[in-house]
Each structure stands twice: as structure tokens, then as C-alpha cells.
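Please find the structures below.
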Structure I
Amino acid sequence: MLREHNVCNEPLPSRDAYKFDNVEDAVALFNCMVDMHPQPSIVELTKILGMVVKMKYYATAIYLYTQMESKGILPFSVTLNILINCYGHAGQMGFALSVMSKFVKWGFKPSAVTFTTIMKGLCLNGKISDAFYIYNKIVAKGFWFDEVMYGTLINGLCKSGETRRALQMLWKMEGQYVRPNLVMYNIVVDGLCKDGLLNDALGLYFNMLDRGISPDIVTYTSLIYGFCHVGHWKEARLLLNEIVVKDISLDVYTFNIIIDALCKEEMLLQAHVMCDVMILRGQQPNIITYTILMNGYCLNNEVDEARNLFDMVIERGVVPDVWSYNILIKGYCKINRVDEARNLMKDMFRKNIVPDIVTYNSLVDGLCKAGRITSAWKIVNEMHQPFPDVNTYNILLDFVCKNQHLDEAIALFKRLIFERSFVPNVWSYNILISGYCKNKRLDEAMNLFQGMCKNLDPNIETYNILLHALCDRQQLGKAIILLNKIVDDDICPDLYTYKILIHGL
């Protein structure tokens, strides 16, 4: 509920003085102005609507617009563009498109901003094909677009995972009226790096250089992330040296990516050196930096070092977040010090930090691996916000199966479905199929596999479990049939698949 605020008795701000500390004041002024006689200019009301949108209160802006229209105040093209933008962010693209009829009704001509706003809304809502349908229709009519529109489409393609298509669009723009700019290049480079298409990303990077477009910190950060993500630290270091040579200011985000890569390569000393470099270059480590270092220690089973860093961070006045606690809780559980993990969760409650599903699942997993199934179930039964998810129950199923209680696991599987609205995923079925196979109940494993295929697509792990069981029983003919099914389902066999078959043969 918006708080009441009487602004009607106060003088109206000047044309360029619409600044609000909160949305309530903006709404109060808007409501006051629409009831004035004579009515204020639509330009003034549109400015307030724009301020509400900047504060990301899209539903509120839509409501204010309907109030304004109901009082007979007619919009102009900018107002309608704002309305389309609001519907797009609210996920109501049907209403956004219907605003176009208002342009016709009041004799306005849609501009490049109008069409760009519609296409941005479609992209935000994952309707890329619809955005391109509108784009092609308008281009066919000879309508020219600007960099913002092309950037919107390219960004939409990358966010929907169609990075190669975004790259093709970028190449297509070369030689046209609108040339690709640094922002567009950065969007595509980032998308290619996140998709692991590093050769394409590097090719685009060199294309930028050839065309006289200087890469910035965003470009380099994306490339460094891409190389670090696949463990190509040498290439990442070369890019880092290039940043230093060009005297480009590194930000905290870039440093964190590099430190994270060093930690994952178990180069903790170098990670600390990079942290010192970060401080020398005027950037203060944040909670993400420290949590990355903590994770590096935990990956190396040096949980006490991670805890010392955690305590040091608190002493320096840096507030830990859920992720920081999760790293430590998972680390303690990994080395079977579950009671210390439970104490950390209690500490979270004392500090009003709400544990998330990762916190609970890490603790449930730790208790199960320590053989404390009763304590694990107690935590699960106490979970309300968040509620247990499919992974929570899979952890319990896995424990029961691995402790040679297959029939109990099957009974639990069925009970969870009927009593707790449990919707099994591939991992759930893999646990039970593996249990059947290890207990030499291959026929039941195959029956469960057939039932699973009616609703879910098996993964390579599912097939490997069955192949292993078939080869162990020397049913090589059935194993070859299953291998053919893997290929037919467009699933790529992994190294373990071939090891199983070679061993069976």
C-alpha cells in the first residue's frame, strides 16, 4: 500500500525538478496533478511516469496511465512508448502490442523508439522469433533503425542462447548504414565466451582491432572469464598483461574472475598475490573476493584456513552473505565435521541471514554421509521456507540405496510422490536404476528405465549404469542395442561409456 502524502497544497516543482526519494511521493504528485483544473500538460505527467518507471515500478506506472486516460487526458507518443515499456517488463506483451492501436487512434506515428521498445519487450520475454518477425516486416517497408535497436536484438539473441545467430547479425551489419559499435561487440564476445565458443570470440576480438575499435575492460573481462572457465590460464594471463600494458583500469569484477580461476587451479598462493595486486591498484576486495578465496581453500580441504579467513572478514566489518556461509558449511560437511556446519547455520539465524535451499541440502547431504539419517530427516521435516526440493529428497534416496536398503528406497520413492508431491528428475531415477543393477535386479531396472522414458530424457549416466550392468552379465547384444539407442537419441557417449564396452568385450 502506498503511503499517503499530501502534496496538493505545496507548490508544483519546476519543469526540470522532478526528483523523488520514493515512489509514494511520485504517485501522490501525479494524482494531485490529474485532478487539477485546468489540467497540466501531458508532458509534465509523462515526466512523472518516466520517473516511476526509472524506479522500476512498472505496474504502478500502468495504473497511473489508466487513471490519467479515464480522466480524459490524452497521451502523446512518448507516453505511449513508456506504456509499451512497462507492459514489456511486466511480461504482458499482448497489451504492449495493443498500444499500437492507440497510436492510430490519436494520429501518432510510431518511431524507431516505439518499435525498439516493442522488440526489447519481446526479447525480455523470450519471444525472439516474434521480435525478428516485426523487424523483418518493418525493414521491408524501408524503415531505418539505429544502434539501440540492433543492440537490443543482438542482446536478446545472446541471452536466449542464440549466440551464433547474434554473431551472424553482427557480420551482416558490416557495410550497412548502421555499423557495429563497441557495445554490440561486447555483447556478442560475452555471449560467445559464456557458451565456450572461444575461437569465435577471439576472432571477433581481432576483428574489432582491425576496424579500429578499441576493446575496453568489459571486452577483456569477458575473454578472461571464457579462458579461465575452461582452464586456459596461459591465454588469460596474456590478456591480463595486455590490459596492464594498455593501462586499462581493472575493476573488482575482473579481479574476482582471475582470483576464482587461480583458486580452481589450486594456485592459492598466486590467488593471494593477485588479491594484493588488486589492493595496490586501488580496488578493495569485497565479500565475493573473500568467498572465492574461501572456496579455494575448501576445494583443497583446507577448511580451517577458510574459516580463519571468514572470521578475519567479519573482524574487518565485511558482512558475510549466504554464499559465504554455504561455502563453509559444504566444506565442513565434506570433511565430516557436520556439527561445526550445523553451528554455522545457527549463526546464520542469529544474524538474520536466511539459509537457502543450498544451505539445507549441503547439511542434509553431510548428515547422510555421516550416517545420521534421523538428524537429516529432522531438518527436512522442519524445512518450510525454503521447502525441500527434488535434490533434497534425492540426497535421502541416494543414502538409503547406497546402504543396501533398496526396497526401503523404492518405498520411500513412492511415498514421496504420493505424500509430498515429489516430482522425480533424471537423478532420482538414476539412483534407483543403479540400486537395482547393483542388487542384480536388472529386469526391474530396465522396467523402471522404460517408465522413466515416458516422461523424461535419460542422460549419459543413465545409459552407463545400464550398459555396465548388461556387460557384467555378458549380455553384449543388448548392450550394443542400448548403445545404438544412445546415438539415436543424440546423446554423446563419454570416455566411461567406451571403457564399459571395452571391458565387457
Structure II
Amino acid sequence: MTADHHRAPVLEALVDYHRRGQLAFSPPGHKQARGADPSVREALGDAVFLGDLLASGGLDDRLTRGQVLERAEELMADAVHADHTFFTTCGSSLSVKAAMLAVAGPHEKLLIGRDAHKSVVSGLILSGIEPVWVEPCWDAERRIAHPPSAESYEKAFEIHPDAKGALVTSPTPYGACAELDAIAEVCHRRSLPLVVDEAWGAHLPFHPALPSWAMDAGADICVTSIHKMGSGLEQGSVFHLQGDLVQPQVLKMRSDLLGTTSPSVLLYAGMDGWRRQMALHGRELMGGALELATDVRAAIEEIDGMHVNDRDDFCRQGLADDFDPLPCVIDLTELGITGFQAADWLREHRHVDMHLTDHRRIGAQITHADDRDTTSQLLTALEDLAQAAPHLPRAPRVEVPEPAELRLAQAMLPRDAFFGPTEDVPVSAAAGRVTAEMITPYPPGIPAILPGERLTEPVVRYLTTGMKAGMNLPDPSDPELKTIRVVAADADPAE
């Protein structure tokens, strides 16, 4: 039966709910905006509250006999060539944990690229899965990590034949893509599943000029954030499944274990509407975004002191396998300022918010929502930044380690280090100790250290100098990073 992508089951049920004039004596307590604070209603608008109702006993009946969500998920699966799709309203941070738990359990091994997001590390802490870290492809010149190669996963499986599967992040927040088909083949030759954290790739299925996406490349589970490159609301996420290496009932059970029992119909509606938009108009919309990004990238390249990382930068000499041009990652090295300074200046002086920031780059994310007007404002702001850069205070130097120095030895399971006995030590005495917390430059959210790793002086220096330069570290127990939480000395396996 051919799927009708003109339909949007969640949106249609929401309209029907209001048409019928349903009167709720159930949560949410604001009762369709009537009880909300007037100032909140003025700021948010009543439409937010009108779309906020129970998923069962509201949008659908108490036994969900209308199968509103199931029909929306089936349409999403059809749109992106998956066998099954599940909506979640707790972001891809939940989805990736559910995917991991569907593949491996406590004390079982899972191959994971070390450039994984902090949500993956959180999944390790909660589950007790033993990570087998697979090294990214490090670009020593640009000090940036790209996804690990298929060869690296092959070697890791040879050393750890008892691993239950593999996880890779693709695309990265910088737009670098893994050789997913080759990594999937490495896994499937062993009858093991591949999980792809494709949070930044919701748009990939909808234009042939974009990199191949996980389902078409043969992955078993794919996690996608609809809000990052799509039109969904924040926290809207889906995970897709194909093949028979992971049972859909198992994946759904793992999701139910972690997810909320009060899902947001607003988020469901955003995902349902975005799928319809892309299924009907995706090629046109993404084609426009690609054309716009091409022009924006060329214009930025003409600004003195700025370089937009391109395919030649990322895909040369066996680094990234493919490249998504929409993130527009801008290297500011020649301007002599950090990405932190640039982002702060653009926000304060030109009211322009960038996404990705690091010690030498900023990211200007282009989506199908942009047009000549928004990108013209961006380009003007960047030109002004280039003029202002020589007059900005000299930035503190971030001591970025060499690639070999970034790799920390895993001394304990992340869960054991996180939940075991700990102590806080001065940062000057932290080298050599086993960490009991995550410390994550954000964005992009890839932990520099994670529980169970033994700290080294270069990584400690990177974090302390980075923080002085403006790096955002949202997760250490000491916000000033004067101390670091480590495994207690009498629990350290080396002691």
C-alpha cells in the first residue's frame, strides 16, 4: 500500500480535538491556556497551550485506538526508507541511550568512536556497558577529529571479538561524514548491528547531493534530531530501525525504560509536520539550502582572515569519507581571535548567534529556513567582525594537545568510576588520577574527559587554558574548575 505523505496524523488529530470541543478534566493543569499566567500567555501565545494536551486520553483515546502516533511513525519510516521509526520527546540524548541498550547490556562490550557525544557517555554510565574506544581520524593540522575509519572498526573487532556491535557518529557537528557503508559491512560480516548517531543528519535523506544517510548505507539503528537540521521543535527526536539484528520490541522497551510517560504532543506534531514537509517538498527545499550555502561559503571565503572548511580540508588523505556543506565551519586563525571571542562579539554587537565554537572556529548553520535576507545579515556581521578583530583584546592561548596526547587510558568502567567513592583534588594535582566526572567543551558536546579515564597533564592544561579563553564547560562539579572529581585513592586500580 502506497503511503500518503499528504497526511499528518498528529496534526490532523490535534485539529480534530479542537473541532470537537473536547473538555478535559485531566492534565495538563493549565486547561488549554485558561489557567496559565496572563504574562506567560502573552509571551508564548495561546497556540502553545492549545497544542499541549495528553497523548492518550486527549490526542487519542485512553487505549490509543486511533493509532495516531503509530500512523505518524509509519509515515516517517516510509519517508526515510526505514522498517520502523519511533518518536521520542526527550531529544536524541535519550534516543542514543535506548539504541545502545538495545545492542549491549551491563559489562558487555560496544565499539564506540571516541568522538561520541556526551549522551553516549551518559548511556555508558547508566548501563554499565564496557566501551571499546575506536580512534577518530585526527587532523593534526586543524586540530579536529573526524569519524573513525572502517579499518579502525575492523581492527577493534579483531582485538575484541566479543563486542556486541558498534556505534559511530556521522555527520559530526562540523559536517564530516563516516564511511557508513563500509563500517556497516564490517559489522554485518559478524552478524552484529551498527548504531549511527546521526543527530546532525535529519536532512540527508531528502536530496541526492547530500551525503548518504544511515539507513541507505545499511546501518541497523539510526538516531536523528529533528530539531537540529529539520523543522521540529527542540527535543524532537526519532530513531529508525531496519533489518533483523535488533528486534523492534526490544528497542521500544529500552526507549520506554528511559522515556517520559508524559510525552509532548507539541513535539510529536512538529515531527509529523516536518516529515510531511520533507516528503512533499524536501528536494526543492534542500536544493535551495545547498545553493544558498554554496554562495554563502564563497562570500565568506572572500572576507580577509576567514576560511570556510571545505571538502578538500576534511576529505583529504583518508580523513572524512564525505562532507555536508551546510554547517559552514569558519576558521578564524588568520584573524588572531578565538571562536569564543568571535561568537561573543557577534551576539553582543550584531545580534547574530552562531552555533559551534571552539578555540579557532565558529559554525554558521545554514538550513532550508534561511534565505538571501538572513544570509546577507550574516555576511555583513562577519565582515564587521573581520574589521573589529584587530582591536579585540588578545585572547588567552588555548593549549590544544597533539592528537596522541588527547587519548586517555580507560582505567575503569565509566559507571564504576562515576558511582564509586570519589574525592575532589586541586586541578594542579589531577594528572595521573582517574576521573569520576565528565568535562565537556560545549558545543559540540564531545567529552574531553569521561569517568574512568586517567588524566594527563596535556588534557588538564587544555581544559584550564580553554576555560580562561572562554570555553564553555557546563558539566564539571566545580564550575570554576579549580578542582576535579576523581576516583578515591583507595579505589584506584593502580594504587
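Quick look at the values:
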read-out: Structure (I, II) behind the derived value 1.03 of Rg/Rh (Cα atoms, Kirkwood Rh); value: I
read-out: Identity of the structure behind 14 (criterion: relative contact order in percent (Cα under 8 Å, 6 or more apart), calculated), options I, II; value: II
read-out: Answer label among I, II for the case where helix-only ellipticity at 222 nm (-39500 (n - 2.57) for each DSSP H run of 4 or more, over all residues; to 500), calculated from the coordinates, equals -22000; value: I
read-out: Per FRET efficiency 1/(1 + (r/R0)^6) of positions 62 and 262 (r between Cβ atoms, R0 = 30 Å, to 0.05), the highest-valued of structures I, II; value: II
read-out: For 23.0 (mean count of other Cβ atoms within 10 Å over residues 222-229, calculated) the corresponding structure among I, II; value: I
read-out: Structures I, II, by distance in nm of label points 7 Å out along Cα→Cβ at positions 22 and 358: label with the highest value; value: II
read-out: Which of I, II yields 1.7 [distance in nm of label points 7 Å out along Cα→Cβ at positions 54 and 86, calculated]; value: I
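No lab work stands behind these numbers, since they all come straight from the coordinates. Everything numeric in this text was worked out from a predicted model, so none of it was measured. Cβ atoms are built from the backbone, for glycine too; each structure is taken alone.
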